[in-house]
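Student: Before anything else, here is the set of structures, which you'll find just below.
Derivation of every value follows stated rules applied to the coordinates shown; laboratory data play no part. Note that the coordinates shown come from a computational prediction; the quantities given were computed from them, not determined experimentally. Cβ atoms are built from the backbone, for glycine too; each structure is taken alone.
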Structure 1
Amino acid sequence: MRRVCRYCGFIHFVEPKVAVAALVSDGERVLLVRRAAVPRIGFWALPAGYMDADELPDEAVAREVAEETGMTIRVRGLLGVAPLAGWVERRGILVLYQAEPVSGELVACDDVSEARWFTRAEIPWDELAFESTAQFLSEWTTTAVAPEKPQGIQRSQKIRK
């Protein structure tokens, strides 16, 4: 329900948070980071963070990956959009991009304690921070290795390119 001033009719719009994440893959492996910030400290997630007001989403995801991992990426396309904070508790959106590494030395920076490549068989399913991380990784594990174009995530709540 929107809050409305009963005197002047002003409507107070609560704007959702917009976060971006990257599914960075070299074809055989995916890049995950161990969180060192709330929520879910110590759990693994895709490199991600909030978009700044003056950024485009693809610029924000490249910045977040560089800040958290030291890696420069090439954004290959939009994979999907998910509710921020899980499928039930929706307080914003998470925009997910497919990306590939371009340069840099992998190092944990900013608000992560560890950054590491995982093969499909090594993904720590019981230690994932968020439902969206598990969903996107599940989709990645069942797709072909290194597709030429992002295929998009087939889910009614997500937007495909």
Structure 2
Amino acid sequence: MTKAKGKPRPLGRGAVSPDGWFRTGDVGYIAEDGGLVVLDRVKDVIKSGGEWIPSSILEAAISELPWVSIVAVIGVKNEKWGERPIAVIKPSRPISPQEAKQEVIGHLMELVRQGKISKFWVPDDVVIVNDMPLTGTGKVDKKVLRSTITGS
């Protein structure tokens, strides 16, 4: 049972796994120190060539660039790999799409050289937008963004 506006309500079907785990929709792992590390939401993980790419890690890395105001990394369909990541960025200052892509890819490739991310995680493209769709809570609305970017 959970509470909604003070009234108990039953959990939805499949909310608890057969071995008693509550399904939150998060993807993560148990760290060596026993702590839980949440990487992403299941719906936001990019599935590429049988591997999972956590969009949140790429978003955090790209956010390190000083001209990035808001970034979202989404998966787009790819015939060979299933999905491939692209970075969608609302810049804080004017920047050309070519310069943006060069800076983002360069920054991420440095993280690859440092062993912090895998090379196949690096987005295939960088898209610059004037507006980023947001939810009522101020988070990027990835469902709307995917639809806008991919047309599906």
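Student: Thinking of 1, 2, which structure, once Kirkwood radius over Cα pairs in Å, for residues 84-123 alone is computed, gives back 13.5?
Tutor: Values: 1: 13.5; 2: 10.9.
Clearly, the read-out refers to 1.
Student: Given a computed value of 12.1 for mean count of other Cβ atoms within 10 Å over residues 52-59, which structure among 1, 2 does it belong to? Each step should come with its number before you reach the end.
Tutor: Numbers: 1: 12.1; 2: 20.1.
Going through each structure in turn, the value belongs to 1.
Student: Using mean count of other Cβ atoms within 10 Å over residues 20-27 as the calculated read-out, with 10.8 as its value, let me know the right label among 1, 2. Show your work: numbers first, answer last.
Tutor: On the way: 1: 21.9; 2: 10.8.
Of the structures listed, the value fits 2.
Student: Given 28 as the derived value for relative contact order in percent (Cα under 8 Å, 6 or more apart), which of the supplied structures 1, 2 does it correspond to?
Tutor: Working: 1: 28; 2: 15.
Only one of 1, 2 returns 28 for relative contact order in percent (Cα under 8 Å, 6 or more apart), namely 1.
Student: Right, here's the next one. To test your reading of the models, identify which of 1, 2 gives -7000 for helix-only ellipticity at 222 nm (-39500 (n - 2.57) for each DSSP H run of 4 or more, over all residues; to 500) when calculated. Write out the running numbers ahead of the final one.
Tutor: Numbers: 1: -4500; 2: -7000.
The read-out was computed on structure 2.
Student: Of the structures 1, 2, report the one carrying the highest value of Cα Rg over 2.2 N^0.38 Å.
Tutor: Numbers: 1: 1.10; 2: 1.20.
Sorting by Cα Rg over 2.2 N^0.38 Å in descending order puts 2 first.
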